[in-house]
1. Taking 17.9 as the value of mean count of other Cβ atoms within 10 Å over residues 33-40 derived from one of the structures shown (I, II), identify that structure.
2. Out of I, II, which has the highest value for relative contact order in percent (Cα under 8 Å, 6 or more apart)?
3. If distance in nm of label points 7 Å out along Cα→Cβ at positions 145 and 193 comes out at 4.3 when worked out from the coordinates, which of I, II was used?
4. Work out distance in nm of label points 7 Å out along Cα→Cβ at positions 137 and 161 for each of structures I, II, then name the structure with the largest result.
5. Compare distance in nm of label points 7 Å out along Cα→Cβ at positions 25 and 73 across structures I, II and report the one with the greatest value.
6. From which structure (I, II) was mean count of other Cβ atoms within 10 Å over residues 89-96 calculated, if the value obtained is 12.9?
7. Quick check: -7000 is what I get for helix-only ellipticity at 222 nm (-39500 (n - 2.57) for each DSSP H run of 4 or more, over all residues; to 500), calculated from one of I, II. Which structure matches?
Structure I
Amino acid sequence: MKKCFIAGIFLLSASLSFAQLKGNIEVFGGTLLFDETSRMNGPETVYKSASISAGVSGGIYFNDTIGLKAYLDFLIPLNYSTAPNGGTTATREDYDFLLGMDEFFGVVFNVIKTERLTVPIMAGFHGKLFFSTIADYFTTAINSGIGLGIGAEYAFTENWYMLARVNGSFDFIGFSIRTPTGNNSNANEQTKFDMALIRTWGIAPHLGIGFRF
């Protein structure tokens, strides 16, 4: 009987805690700028990119102040360049295919929370993927590191709000998977996997709209 009573209290407390959970969903657009120095698939290379983006994000709050949040950006690079040390610089026009994704997951904390204005800050894990085809090779480049963000949300109804924010990132581990395409003249070429320490700085300003529930 005592065990059943304790279990009942535990289940009631858990249900009340989850009942207090709040969340939001957002859609947004923006730009992403990256500056990377790495040594994968050859000599040390500097990569620079400027992309437009569209994305979604969602969060769960345990109370009015703290929660967990995740972002996913889809990137279309408008400018992209690779400058290998001692090699030939490639630009966006040299790539047959180029597309990216940007992810950010972490803890969010509302430093200001009023009826209309919310100012969240966020810190956590950051990841970036670029898919590209150049010179008969398809390459998947994966970066991982840390991210920080700050924003402002202005509610124009009880549930709907406009948002503006800036996310920054620093990636320090990079992975590269390079696979020859069907047009590659070297039939003996195999998929090549590389991992290296890198230095990638990123900045991502966003404008969007969100819904709280």
Structure II
Amino acid sequence: MEVIPIEIFGVSIDLPLPAPVSMRETALEDFVRDLCDPLKGIGLKPTQCQLLGRDLLYQYELNATFFEGNGTLVRTAERLRVAVRNARNWADWQLVQQTLCRVHALVEVDPKSVSSLAMQAQARFESLHERERFLRSFAGTRQVARPAALGHVRIPDWEYEVRVQIEDSGILPAGVYMGADTQYRNNQQWESFIGSIPTMFAASANAFGLGFTPFAGTPS
């Protein structure tokens, strides 16, 4: 198995809300106020939030950006989407985990509902030759000029399949990009669930003969 370090990591979640929330409801204002609370939320400035509405009922979109553009939040009447990208070490991952936990705590979620989870990583091989040797193992014929891996993986104790894509990186020399998309039921203990994401991501890569070293700065 090839074991390489992750240089850049990102996570996004897309969860359904139990019932539509109109633009006129105080629940929406409370949500924005809590986002701006540095203790309860993630300490956004009001200028980081923007509400775009086409009417006063359900046709609206609340947008927020944070972490110098590396974090985004979009809330509509029926869904909440949060993404954080460009985490580079263990301290960054702790911040991502805290952010997802705090945002999740600000909304009610139906435990029977199903949400989407997406993860992306850029990881680096020691050399371009090593990267090409790894990717060539996925080439079926000589006509495949740029081989890549694509498959649906089953992981023990994970209810849904994980769709995995591995290809050459457009950012890192001698690097690969890996994306993993899956679903989960909203009856999880959220903090421990978020903490398990890197392990699940690595297990998905293992199915393709790829492993990852711990995040830089991980306590021993």
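What follows is calculated from the coordinates using simple rules that are stated; it is not laboratory data. Remember, predicted model here, so these are calculated numbers, not experimental data. Cβ atoms are built from the backbone, for glycine too; each structure is taken alone.
1. It traces back to I.
2. II
3. Derived from II, not from the others.
4. Details: I: 4.6; II: 2.2.
If we compare distance in nm of label points 7 Å out along Cα→Cβ at positions 137 and 161 over I, II, the biggest value is for I.
5. Max of distance in nm of label points 7 Å out along Cα→Cβ at positions 25 and 73: I.
6. Structure I accounts for this read-out.
7. Numbers: I: -3000; II: -7000.
This figure was derived from II.
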